[in-house]
Structure I
Amino acid sequence: MRSKLEELFGALADLAGRPRPRLRVPYAFALAASKAGLVNADEVKLARVPMYFSSEKARSRLGYAPGPVEPALARAVAEALSANGKGGA
């Protein structure tokens, strides 16, 4: 069974026209890579922190109604690729 994070990374890779992640990196390896300066240490630390968010306050106070996630991801990927000079998705 795939985790929600694996689903998200897969969807982002698809939208960016890149291969889906194939390997799951053990945390100890990622931590060592961060200490060697190969990856962002803050991002590695955050990977272990469970994060849950609710839009309930925005719904009740502002009338916010979330839409589908796919168009938002597509816009985010297109903007990220454009900012990096890689063209649109």
Structure II
Amino acid sequence: MTTKSARNLFVVGSLICFAALIVLTIDTMSTLDKRAPEITEKVDAGKKVWHKYDCIGCHTIFGNGSYFAPDLTKATERKPKGYLKKFLWTPV
């Protein structure tokens, strides 16, 4: 392989990868709002409680936080309905 053909291969390959990156970025940005859940008043209130009591100091949620206490990412799916509310009111 000559130097000229190696350079051309590098340039063409780089342009193809850059074009793929642009196409995938545009596709992701166009579908991002459709995948994100709606931020409601309850969600906002939960976030304020999360920060007020520094829950992230012990728990993990969505991969962020400490590992001293259980991961709370899907806590409501693992317990029966109403359990979480009852536990938070009387955490015995």
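FYI, it's all coordinate maths here, none of it is from the lab. As the structure is a computational prediction, the values presented were derived from the model and not from experiment. Cβ atoms are built from the backbone, for glycine too; each structure is taken alone.
Worth pointing out:
- Given 0.00 for FRET efficiency 1/(1 + (r/R0)^6) of positions 4 and 52 (r between Cβ atoms, R0 = 30 Å, to 0.05), calculated: source structure among I, II: II
- Origin of the derived value 27 (relative contact order in percent (Cα under 8 Å, 6 or more apart); candidates I, II): I
- When distance in nm of label points 7 Å out along Cα→Cβ at positions 12 and 44 is computed for each of I, II, the largest belongs to: II
- Given 1.31 for Rg/Rh (Cα atoms, Kirkwood Rh), calculated: source structure among I, II: II
- Answer label among I, II for the case where helix-only ellipticity at 222 nm (-39500 (n - 2.57) for each DSSP H run of 4 or more, over all residues; to 500), calculated from the coordinates, equals -16500: I
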